1. If helix-only ellipticity at 222 nm (-39500 (n - 2.57) for each DSSP H run of 4 or more, over all residues; to 500) is calculated from each of 1, 2, which structure is the one that comes out at -13000?
2. Using Rg/Rh (Cα atoms, Kirkwood Rh) for the comparison, can you identify which of 1, 2 gives the largest number?
3. Looking at relative contact order in percent (Cα under 8 Å, 6 or more apart), point out which structure of 1, 2 has the largest value.
4. The value 39, 22, 22 for Cα extents along the principal axes in Å, for residues 3-66 alone was derived from one model only; which of 1, 2 is it?
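What follows draws every value from the coordinates through simple rules; no lab data is involved. Computed from a predicted structure; not experimentally measured.
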Structure 1
Amino acid sequence: MTGFPDLYFRVRDNGAVVFRVDGENRDRRLEFDQIAVVNTNRGDFKVLGDHILTDAERDTITGWMNARLDLLAVRQMDDIHRAIDQINITSHWVQSKATDAQLEQVTEELLIAMHDLRSNLVRKKADRATKG
């Protein structure tokens, strides 16, 4: 079987499980051999069992981890921009569409969340101002 990558990364919450892909066995079935675990929170990976990584495997895992961290950073900023849009949409809803009963359900939680966000933003802005 050709065309399959040598390594397969099964993404999970904090990284991935890395498998060596074997398609050249006698049954001609695609088999996965688990060889490592990547932790994107720590920015590292661990080899599993007795497996010894080749330089190519090590390079592939490191390259995948770096690309994954870049992708997660882009997604995080996209989520923040979506949150800004959602805050604006919520503000418009409060001003023009919300009923008293609906506002009663969400006002306290929104005020606490916005206070927490504002406090953190102001503190971080002050920290940047004193550094710069």
Structure 2
Amino acid sequence: MVIQVPGGYGAILMYKDKKKEISGGDKNTTNNIMEITAVLEALRLLKHKCNVKVYSDSAYVVNAFNQGWIYNWIKNGWKTSGKEKVKNQELWEELYDFTKKHNIEFIKVKGHADNEFNNRCDELARNAIDLL
């Protein structure tokens, strides 16, 4: 069973001395959808091919690439190792397409800890929920 509740996302794009914060949310979503959406919304703003470092506290997003899950899902027709349909396939497909347009490195950070940017993203996400 998947429980959908209000959810938000936040992301910070940084390049040299420039910084842009983005956020949004949905009244009926899941944590996993918001984690992928945060990355997608940030990548959608890139106008040229870039070298991108995605810092995320989402093991779901980071491990999908760093542990090769997504490549196995694609190879297996978007099925998990347990032969189940991959959840959020459309989002994963779009994210995978971005990895072909940009050089993306996924880096796991500890959530709710001492990373000021991760903490700010959490704040942006919470604020986005309040605006729903």
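1. Comparing all candidates, it corresponds to 2.
2. Of structures 1, 2, the maximum of Rg/Rh (Cα atoms, Kirkwood Rh) occurs in 1.
3. For this comparison of relative contact order in percent (Cα under 8 Å, 6 or more apart), the top structure is 2.
4. For Cα extents along the principal axes in Å, for residues 3-66 alone, the value 39, 22, 22 is produced by structure 1.
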